[in-house]
Structure 1
Amino acid sequence: MVKIINPKVFDLEIKKLDLKEEKITGIFNNEIITNIKNIELDECVFNNLTMSDQKLNKASVLDTTINNSNLTNSSFNDSAIHRVIFNECNLVGIDFSGSSLSNVEFKNCKMTYSNFSFAKLKNIRFINSELEKSSFNETSFKDVDFDECNLNESEFIDTNLNKLDLSNSKIEGIIVNPNNIRGLTVNMYQAVDLALLLGIKIK
């Protein structure tokens, strides 16, 4: 199991969000964020945040916890996401392409159509999350866990899956390169599906 370094949060106070601040810190409840481009979040806790269809390219999110929030179709392209927890969030269509993520946990999240292509993932845990039809193309994995996740019809094109364990997740219809699955751990039923996917005939 991957060990995650939890967010470092000290003596935060409940505040109203002021997007004019260059660096945002504090506890925020029931906030709605619109018309935002770049942002730096450091030592934050968001509860019931609504921030859908926003472009936060080259954002910085550090030591932050986001609970029960809606970030659907938002973009964090080329961003730095470190020591962050997403808990019970709607992240359908979220885009982390080209970003660097480390010590990040996605727990009980809806993440269908999410995009992690060209991203670097280190010390990441996906727990009981819906990742159906997501993209992990040319993604760098280091110490990444998928625990009881739905990855059906997701893409792992030109991504090295060595040391990745998908044995307790759903992977029906995933798209992979045959030369990148060496070292991938699956269960016996998944092995049959992968063999068929790769054109291997089983008698």
Structure 2
Amino acid sequence: MAEGIVNLSALARKLKPLVEGELLRDVSEAAIVMALRRMAPEFEASTRTPAGRFISDLTVRSGLSEFTYQRSQTVIECQAKLLAEAGKQPNRFVTIAQGAIEVTAIFDEVLAPDVERIFVGERCLAQLSDLAAISVRLTTETVQSPGVYYTILKQLALHGINTVEVVSTYTELTIILEHDLIDRAFSILLRAARKK
């Protein structure tokens, strides 16, 4: 729509039953066309800045697992033990996300026995394995730019790629995926990165 290559009348005819179903009343195609015209600038604004402008590097890591535990006082102590254990082994990937009721650890699969030992007695809510990650290194402009994460994740969603988890730091977005999707996802994000 932002590029003006969509036939708004044809789109309105296609959308008419959906709109009428939502509103529970008759709607003219002309009204839908007018609404679509009003929306076109919004699409233009969201597509004006390509994600590639903000992406400085892509890194792939495979062989990951994700365990999620119920948050408690003792699980917080387990996090520190896991980070200390991983620190003894060079180049090990570990990230921990702490929510209001859950704690998720994402780590190299070789650390799974250590995680199970360290978190013994904690209530495990989920365990996922055979995961991979794409770490997207971003410019510092990202922090001040609306929609960058959306633009990146939208590329994956448009191609039917499910995102298992998203973790971020100041200039890094790590996207956790099922291992069998990593090649497609990397190719998609690489194409996006090249569009500056």
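No lab work stands behind these numbers, since they all come straight from the coordinates. Note that the coordinates shown come from a computational prediction; the quantities given were computed from them, not determined experimentally. Cβ atoms are built from the backbone, for glycine too; each structure is taken alone.
For distance in nm of label points 7 Å out along Cα→Cβ at positions 58 and 98, which of the structures 1, 2 scores highest? Walk me through the intermediate numbers first.
Details: 1: 1.0; 2: 3.4.
Structure 2 gives the largest value of distance in nm of label points 7 Å out along Cα→Cβ at positions 58 and 98 among 1, 2.
Out of 1, 2, which one gives 1.5 for distance in nm of label points 7 Å out along Cα→Cβ at positions 34 and 74 as computed from the coordinates?
1
Quick check: -1500 is what I get for helix-only ellipticity at 222 nm (-39500 (n - 2.57) for each DSSP H run of 4 or more, over all residues; to 500), calculated from one of 1, 2. Which structure matches?
Numbers: 1: -1500; 2: -13000.
Computing helix-only ellipticity at 222 nm (-39500 (n - 2.57) for each DSSP H run of 4 or more, over all residues; to 500) on every structure in 1, 2 gives -1500 only for 1.
Any idea which of 1, 2 comes out highest on relative contact order in percent (Cα under 8 Å, 6 or more apart)?
Evaluating relative contact order in percent (Cα under 8 Å, 6 or more apart) on every structure, the highest lands on 2.
Output the label of whichever structure in 1, 2 has the greatest value of distance in nm of label points 7 Å out along Cα→Cβ at positions 114 and 154.
Working: 1: 0.8; 2: 4.0.
Comparing 1, 2 by distance in nm of label points 7 Å out along Cα→Cβ at positions 114 and 154, the maximum is at 2.
Comparing structures 1, 2 by volume of the Cα convex hull per residue in Å³, which one has the largest value?
Largest value of volume of the Cα convex hull per residue in Å³: 2.
For which of 1, 2 does distance in nm of label points 7 Å out along Cα→Cβ at positions 66 and 82, calculated from the coordinates, equal 1.8?
1
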